[in-house]
Structure I
Amino acid sequence: MIAKASSMIVDEDVRTILDDVGPALEPLHGTTLLVTGGSGFLCSYFVETVAALNALRDGPACRLIVVDNLRTGTASRLAHLVNRADIRFVQQDVSTGLDLGEPVDWIIHGASIASPTFYRRYPLETIDANVSGTRHALELARNGARGVLYLSTSEVYGDPDPACIPTPEDYRGNVSCTGPRACYDESKRLAETLCVTYHQLYGVPVKIARPFNVYGPRQRLDDRRIIPDLMACALRRQPLVLFSDGRATRAFCYVADAIRAFWRLLVSNASGEVFNVGNDEETSIRALADRLASIAPEVLGPPSPSVAYQVSDDRNYLTDNPQRRCPDLSKLRARFPWQPRVPLADGLARTLRAYAEASAKEG
């Protein structure tokens, strides 16, 4: 029986993930997996997957080590798992080292500060996590790790040339090294260089994933990225506020779809390679807001919220903000039996239900 997560929606997501990739995760049994940033939005799903996998299996469990300094990760995401014998929680800053006192077989390195609001508040800490933290993870992997997954970002592409959208992995990027996003974008680029260098010099079996605008339950409502912002407005029964003209586009990927791809990458033989992970259904920010406005009354009850335009108090809110973002997923689709399955409307409805469920529990 699968152990219950903190949300019915997350439970359903985990079952969906295991239904798809469960057999591919056979190599994890009887080994130790390290997840850095494990209390974060994305990485908490890896922890839930392993917890559910162990509960379903009679054989040797996968021992899980979850590392997080809880600067932006939230301990409550995984509070229901703290007493499990197969999971060890370590509060540690990866930028200062990874002194675990035991070997690991697999590493998912997701420790980072990914929200523009937070990485601009903590620019040096962001650089340290992405550069020093990644190097510490790669040094640990040199001691015989069977597989490493590094979670990079689509931000390494910057604001792509329109001729390069959808954007393939070999696009070299249009990124400012001095702008307000540079602490994140450029340190992620350097972290990718570290990964490739460790693969070339030491044979570290690292794969690099570039997620594109992944969203879903457990993303912090104060994250200040567009979907949590709009969800927070909807939950407060206020207009959905856009701090732009709404013409910029993104391709939003529901979290369960992304996690399915990440797992396949971790256990694959694609060492030293880079893969886009996302959904190639491109939509404008205005269309996103309109879609959520139509979904909100189905989840929360009437009326439908309006969409409002305001100017942000943050003068750098739109600086270096890409006008279009959409992944070319040809490489991922060609190498793995994977497709994004959750349409945007369905993913938004699931996410809003999860937030509403959490709000009702708190109330």
Structure II
Amino acid sequence: MPDKASKLEFTISNKTILVDRPEPIVDVDVLAYKRRMDPMDAVATLLDGDYVLIVDYFSSGLEVLNALKAYLKQEYSDQSFKGQREYRSKFRELSHRLVLLVSNNKLTVRKAPEIGWLKSLYPDMDEFLLPFPQVQGLNSSWQWQEKGIFIPVLGRKIRPFYGTYFPTRFEHLILFDNWLKRYEGEKKSAIDIGVGSGVLSLQMLKHGFTKLYGTDANPNAIVGVNEELKRFRAETKVELMQGDLFAECSDDTELVVFNPPWLPASHNLEGIDMAIYYDEDLFPRFFAEAKKHLKPEGRIALLFSNMIGITHPDAEHPIKKELAEGGRYEKELLLTKSVKAASNKTKRNQNWRKEEKVELWILKMI
């Protein structure tokens, strides 16, 4: 369990939400690194399990990270999906011992970015260390928060909270929006499981749903969507609950919407990984609980992808498995849409994206 120092309390609807933040590091021995030193000396220190503190320029940390990447790419040369994952896992382990000092909500190194999250997420701490990649993540997240992300199906920007999944591709949102345009069922209520950055809920509000319930196991998502709803002046239309799957929701509904993780997990899940990978019991639990919350004529809308069959050919498609063996639902509709090719700027091998299609499954109870 994370140390209490890695949590920050928010209050939403008279409930305490403990928001996750990068865990501050205190009282550790460090090797002080400056740009005139050999970056491989810093890499050797990281490999020995010790910490390296950047003390001069922010860019010195980038030099060390580049040297670490070059070293590990020689050690982990397998370009398969599995090989790349092993490389990223080792890089994460070592790079998180490369640290920066935060004092009075600012980075102490020269030419460092201004990161608003340092003030809003650490109001209770004066001085501490943070892993360099975590600082990069905070900076990137702050840029998205400041600039916003334009969502075509909404016709406006959202501003995702730190540590919250948000869409960077929109094919699945377009599928869902096109289906909502033709949806003829009741629109009195719906439940958005894993509300994330709130886009699906905002889409449903746009299409006339009057009452929504949004749940998420990630506390940061609840805080972020709460802020987003205020910006959209829709906070009274959505009741947010932190918790697994249906959380504390006790109402029956006409529609359950779920955009689950699309890949089976092969490692312990924490943080934002839970928006990308699913454990083996997620879907069985979801389908069993959904039946308890659906009205007789209600439906489930599931956004998924054929990526599981491309990257994990031996894994079962969890929705097809439920339809074949569960005895609870039948398929009413399946819509698919091809995904755009990966950006030329990406450094990862993503040739499999050429075959990827997003899926919208509409199920009804038998």
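We did not get these values from a lab; they are worked out from the coordinates using the rules stated. What you see is a predicted model, and the numbers here were worked out from it, not measured in a lab. Cβ atoms are built from the backbone, for glycine too; each structure is taken alone.
Out of I, II, choose the structure whose coordinates give helix-only ellipticity at 222 nm (-39500 (n - 2.57) for each DSSP H run of 4 or more, over all residues; to 500) equal to -10000 when calculated. Traced to structure II. Consider the structures I, II: one of them gives 11 for relative contact order in percent (Cα under 8 Å, 6 or more apart) as calculated from the coordinates. Say which. Derived from II, not from the others. Here mean count of other Cβ atoms within 10 Å over residues 124-131 was derived from just one of the structures I, II, and that gives 21.2; the source is I. Comparing FRET efficiency 1/(1 + (r/R0)^6) of positions 132 and 188 (r between Cβ atoms, R0 = 35 Å, to 0.05) across structures I, II, the highest figure comes from I. Computing Cα Rg over 2.2 N^0.38 Å across structures I, II gives 0.94 for structure I.
For the set I, II, ranking by FRET efficiency 1/(1 + (r/R0)^6) of positions 300 and 324 (r between Cβ atoms, R0 = 35 Å, to 0.05) places II highest. Can you say which of I, II returns 1.16 when Cα Rg over 2.2 N^0.38 Å, for residues 84-243 alone is computed? Source structure for this number: I.
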